[in-house]
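Each reported figure results from applying straightforward, stated rules to the coordinates on display, with no laboratory input. Here the structure is a predicted model, which is why all the values come from computation and not from measurement. Cβ atoms are built from the backbone, for glycine too; each structure is taken alone.
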Structure P
Amino acid sequence: MIVNEKKPTDLRTADFYYDLPEERIAQHPAEKRDHSRLMVLDRAAGTIEHRRFYDVLDYLREGDVLVVNDSKVIPARIYGHVEGREDAVLELLLLRQRDLDTWECLVKPGKRARLGSRSVFGGGILQGEVIDLVEEGNRIIRFTYDKDKYENIYEVLNLIGLMPLPPYITEQLSDNARYQTVYAREEGSAAAPTAGLHFTPELLEKIRAKGVAIAPVMLHVGLGTFRPVKADRIDEHVMHSEFFSVSKESADLINERKAKGGRLICVGTTSCRTIESVAREDGTIPAMSGDTGIFIYPGYRFKAVDALITNFHLPESTLLMLVSALYNREKIMEAYEVAVKEEYRFFSFGDAMLIQ
């Protein structure tokens, strides 16, 4: 077993910093989803291999189960203005559905969204009222629209909303489908579970043909996944909670494969956090839904996850801390140095890593 040089309680956020040239931040997806690069880290051998993503098939074994997050990104960024004041422009990011048409939102500028204030979006198609204030300055907003004309708020958002690309992506996305996994199903995420962007329907068919099962779980990606770590000591950071669901069908499939010696391989940190949120001490997975604020960092003992497919993450992020927990902080930071040197593409539209 590999042990970090520092105890988990001694780790600082600065221990997860690395220097990344700006040109290494991918501004657009690879031309073909599965043609992105793949760095393979073998924990037992301590080796690094450089492949293409479609080569992931070579590392999967008959009997394994691949766990994917099938949450679908919604066009969650909308623009409007304070009711009666067209010069008082507002930008909203819908983060989390609270009840039917009530959402927790990030509002810019927040001073224009006081308790009780009303706003208008999409030229009047959508209206909102601030009904509560919550942590980090977010607002709870109740939306109204013509329900005789629109079936639900998602239909409205598809008309007036924009894909909520991360701030480090400055180029416009020509095809919104490229910020969606090919298996996305349930609407609700404010950001894509980006490790899954590398899969194509054809690659998934090849994976199934090899005898690897694919088990969908769901975690609606919100600020909890990307919230910056402001604490000096990582064990003082608190995650936002996010809604997840594991169906009985997926739980049974995972448990069946694990019982027969198959590996549980998570696609993305959101799938990993979902599995580890519900896993029992013996590694079995129950069907469950609810909220999770699990924060995985070095020192964490994984109960169910055996391997992980993930992207290259921001310096000092909770995502980088999670992958360091699965392997070893020093080894991960060394791999990131190699990735920079070998000119891998980083972040949401970047290349991938397999930790096995």
Structure Q
Amino acid sequence: MTDTSTQPSPAPTLRPIAERAQPPATLSEPPQALGLRWRPLERADAGELHGLVAAIEDADQPPTRTDVDEVAEKFDGDWKDMARDSLAGWDADGVLRAYGTAEVRPGDSRTVRAFLDGGVHPQWRGRGIGRALFAWQLGRGRQKLAESGKELPARLAAYAEEDAAGTRRLLAAAGLEPRRYYRTMRRDLAGELPVVELDAGLRVVPWSPELDEAVRFAHNDAFRDHWGSEPATAESWSTGRSKFAPEWSFLVLDEAAEPVDGAPVVAAYAMTGRYEQDWAVAGYTSGYTEILGVRRAYRGRRLAPALLAASMAAFRADGIQYAELDVDTENPSGAHGLYERLGYEVRHGSVMYSIEL
């Protein structure tokens, strides 16, 4: 099966990415006067990094929490080079107090993106550590964009919760602008659940490992016209699944279509996560639809509502109280309106900040 969606699209006339990115020749660590000793993160630091992330989340009270498995996943992926793409600071007692990373994913073929992530322990804020560390991240992100060699539009990006005023001030001060807004929505499962009938030849089936590669191809097709989305490679598609819930994930197969390389045609899919560490914070149990996609040729045929209905039924059968998902407020398929009609309500929001190159 040839994945043509991962082939680079023709780019508009642009200056070379090495010029647009303006990468610094060298990177400077935050000054020693800030009181931390700096080095890159290593996989052996995952447990300690989780402790730092937990302290940050306890102080900032975001609506979700990160568990140790998710932190460990930050080190997964052959495309990652933590020795060059991360920096962390330890205090004089050997306690991790700050970290920052820059990541460029391998499949980008329309816009090459550098994602910046990090944080500072609450007790060490207000000293300039966050600004100095983020300056390093921006510099490394610019270097990685230039190193990609992809003559495409480029982006330096970071995310913040809508009510995270301190983070948003830091990003704005560094020259990033709010570019995209996202909403997390939830649907109470206590009432009547939707029942959706599909056209003949279309059938909802559970996700299975043997269909996962066909799902990846469907995903790359479904999201070709979504802002900010880039093709998933086989490796990037299969990483970051510590919370994947196959028992709550469903596909729509087109049984009338000719199989492709022996695999049935996946017309749509819903990949779901089980984030139990969030339940105590939220005050209820939930199943989270992480990715919902309908291939363009199948839009307008109620495949998305059918998949969400299947997931809702699976959630409730397992005693779950709410269905949740995220939506880009400018989604071109009108997803926000669809979710509202299915009974989803906005719970909270987040913002992507970026520098566009």
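Here is how the numbers come out for the structure above:
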item: If distance in nm of label points 7 Å out along Cα→Cβ at positions 209 and 281 is computed and equals 3.1, the structure in P, Q; result: Q
item: Origin of the derived value 25 (relative contact order in percent (Cα under 8 Å, 6 or more apart); candidates P, Q); result: P
item: Per distance in nm of label points 7 Å out along Cα→Cβ at positions 33 and 177, the highest-valued of structures P, Q; result: Q
item: Ranking P, Q by mean count of other Cβ atoms within 10 Å over residues 193-200, the structure that comes out highest; result: P
item: If helix-only ellipticity at 222 nm (-39500 (n - 2.57) for each DSSP H run of 4 or more, over all residues; to 500) is computed and equals -8000, the structure in P, Q; result: Q
item: Ranking P, Q by distance in nm of label points 7 Å out along Cα→Cβ at positions 185 and 265, the structure that comes out highest; result: Q
